[in-house]
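There are structures below to look over.
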Structure 1
Amino acid sequence: MSELRRHWTPTAVAFLVLAVVGLVGTWTFNALAIVQMRDFIGDLVSSGPAVSSITVDLLVVAVAGSIFIIVEARRLGMRFAWLYIVLSGVTAFAFTFPLFLAMRQRRLTARAAVAETR
């Protein structure tokens, strides 16, 4: 059990909380769209300039974040980084990106602990 609690810094916990908020927040609206039998993709594309602006904004952030995930995971030797990006299509990038940041923070803390013992 102590292995599960190791390397959880306040920053990692904050990112993990953001991941959960992102998952719950986005899937609340996804479930609402499903219950109302809305054309989710059509609503994103055709609901006016404000929605289109938000869509483009979030798309650019998601692409930049995906690139960061791949580059940073390689730098830190984190395996399966591609899984965060794939899961964002099934869940939400608002969930997977903070989740990656939490796992990244744990990796950085673990590396620092190893460096201290040397």
Structure 2
Amino acid sequence: MRDFLHWIPTLVLAVAIFTVSHKSNPPGADLAPDYVAHFLAYGLFALTLVWGWTKGLKGQLELRVVPWLWVAATLYGVLDEVHQAFVPNRHPSFQDVLADSVGALVAVLGSYWILRVWKNRPEA
């Protein structure tokens, strides 16, 4: 059960993304270009996947898992765009999926690199 707790941030952010995506006029849509918001949101979503997978950064993030976490975040972005096709005044966009995917990739690869450096640092 304790391992499940590490996935709560992923679930909360998935619900938040879905909720915002379900609005015809999402709040804050004019604060930044759409692709920036998608990049940041799905980068954060990917970080929550890393958090869950590594049990709060206590476990290892193996290189073989990195592509799967990226794919999971990207697929959620695809599902979000499909969902938007059914929301009034919203339209699915390949550019949004691309920004989602790039944000997730940067976050997962950055996490892998940072965790690898952190775990292999010399003890002081």
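Nothing in this text is a laboratory measurement; each read-out follows from the coordinates by a stated rule. The structure presented is a predicted model; accordingly, all values stated were derived computationally and were not measured. Cβ atoms are built from the backbone, for glycine too; each structure is taken alone.
Here relative contact order in percent (Cα under 8 Å, 6 or more apart) was calculated and came to 35; which of the structures 1, 2 was it taken from? Only one of 1, 2 returns 35 for relative contact order in percent (Cα under 8 Å, 6 or more apart), namely 2. Looking across 1, 2, the calculation of distance in nm of label points 7 Å out along Cα→Cβ at positions 39 and 79 that yields 2.6 traces back to 2.
To test your reading of the models, identify which of 1, 2 gives 1.03 for Rg/Rh (Cα atoms, Kirkwood Rh) when calculated. Structure of origin is 2. Determine which structure produced the value -22500 for helix-only ellipticity at 222 nm (-39500 (n - 2.57) for each DSSP H run of 4 or more, over all residues; to 500), calculated from the coordinates; the candidates are 1, 2. Derived from 2, not from the others.
Each of structures 1, 2 was scored by distance in nm of label points 7 Å out along Cα→Cβ at positions 23 and 63; the highest score is held by 2.
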